[in-house]
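Q: Take a look at the structures listed below.
Values quoted throughout were computed directly from the atomic coordinates according to the rules given, and no laboratory measurement underlies them. None of these values were measured; they are calculated from a predicted model. Cβ atoms are built from the backbone, for glycine too; each structure is taken alone.
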Structure 1
Amino acid sequence: MVIYGTEQVSPEVIKINSSAGLAFFIRISYLKVVSPEEIVLNAEFEGQEEQDIIDAGMCYAAEMKAVEYLARAEQCRFRLTQKLLQKKYEKQYVSRALDYLEHKNYLNDARFAEFWLNGRKINHSEGRTKLLAELMSRGIAKDVAQVALENFFSQNSEYELCRRAYEKCLRAKKDPDRTVRTLMTNGFSYSMIKKIMKEEPED
């Protein structure tokens, strides 16, 4: 690879024109072998050094696609990884790009968990165990999910969510046994369900 031209796009990002005939961008923090000071007009790279520059470019491309998804909504690392792999970005580049975004706090599983919980409650009434399972299915670590749930239930009554789910069962004219099964599937404890079912209906 021969460098035909460079442009410092930002303190961290360089645009490179090379003998490969394509212009591409690299973030210098992705370089492992080559020093950014070496990337100058007419510099030649081959073997491990050439691959290092190519790898940095591929990492940056994966990063930019990840940023595109993050601009739309909060993402969790696991699902964002899956989206990038489906777009044919190689796993090694995805991993390094997401490490960078996590370091910069653009990608944060704890923040995603709280965002997801607050969005979920709009159309779903679910208890702690169901919500924990849902978060973990999205690749959120158990300890991170538990902290998010503590924060969520400090502002939202699990009891009131259970009551709302119970009232939905009543409107659907479900019998008591089916109601209990539904509410337990939704993550509410048996004791909480029975307590709500014993309450006098409001006028």
Structure 2
Amino acid sequence: MESTHAESELSLIRKIMDDSRRINIDNGIHYIFWGIVVTAALIINYVLLLTKSYMNYIGLMWMVLMISAAVVDGIIGRKQEKKSKVSTFAGRTLGSLWLASGVAMFMFGFLGTMTKAYDPIFISPIISTTLGISYFTSGTIQQIGWLRNTAIGWWAGAAVMFIFPSVHTLLIFAAMLIGLQIIPGVLLYRKSKELI
């Protein structure tokens, strides 16, 4: 009985690995899109804080921008699903991972601050820690070592932002998004175009 269960588990693992090898699961578009949107929002937020302008509207800006971006990203995702001829277990797992991470980041960014669970200065390192988990898992599922290893950068940056909290963490996080999300997204996008 136990050997049948073990064989079943090995079969599932083999299927996931074969799925990951057969198809380019992630073309990087979502990384690029979210990286650009959030980087722009971080820079705007930083400028508003430094100039003490429109301080009461920063939360509203984030809410409108993140909800709008989620809708646009959902549309992009639907279009990609329709174009894709193959649906793999690994691809569905990745989609679930990033959806769950996105929900967690929305909760950290909005509910955590609205309920005053922590100082808003810690949103960037908390989200950076979450992104480290997501990139580590995503890179592992796709068997892309360099993508998995970007998690080290996310966690190191989170540690710096936790240890030295300041308004400047917004710029640190923006730089991290460029180096650890937009650039990897571009690399994945280029790789996906080579496979077509």
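Q: I have -18500 for helix-only ellipticity at 222 nm (-39500 (n - 2.57) for each DSSP H run of 4 or more, over all residues; to 500), calculated from one of the structures 1, 2. Which structure is it?
A: Details: 1: -18500; 2: -26000.
Clearly, the read-out refers to 1.
Q: Kindly point out which one of 1, 2 the value 5.3 was derived from, the read-out being mean projected area of the Cα convex hull in nm², for residues 87-150 alone. Write down the numbers at each step before the final one.
A: Working: 1: 5.3; 2: 4.4.
It must be structure 1, since only it matches.
Q: Moving on. Figure out for me which of the structures 1, 2 the number 37 belongs to, where relative contact order in percent (Cα under 8 Å, 6 or more apart) was derived from the coordinates. Before the final figure, lay out the partial values.
A: Details: 1: 14; 2: 37.
The read-out was computed on structure 2.
Q: Okay, next question. Computing FRET efficiency 1/(1 + (r/R0)^6) of positions 119 and 175 (r between Cβ atoms, R0 = 25 Å, to 0.05) gives 0.20 for which of 1, 2? If you can, show how the numbers build up before the last one.
A: On the way: 1: 0.20; 2: 0.70.
Of the options listed, only 1 reproduces it.
Q: Ok, one more. Hey, Kirkwood radius over Cα pairs in Å derived from one of 1, 2 reads 18.1; which structure? Before the final figure, lay out each step's value.
A: On the way: 1: 20.4; 2: 18.1.
It was calculated from structure 2.
Q: Output the label of whichever structure in 1, 2 has the greatest value of distance in nm of label points 7 Å out along Cα→Cβ at positions 7 and 183.
A: Working: 1: 6.4; 2: 4.8.
Looking at the calculated values, the largest one is 1.
Q: With mean count of other Cβ atoms within 10 Å over residues 47-54 computed per structure, which member of 1, 2 shows the largest figure?
A: Values: 1: 15.4; 2: 11.4.
Of structures 1, 2, the maximum of mean count of other Cβ atoms within 10 Å over residues 47-54 occurs in 1.
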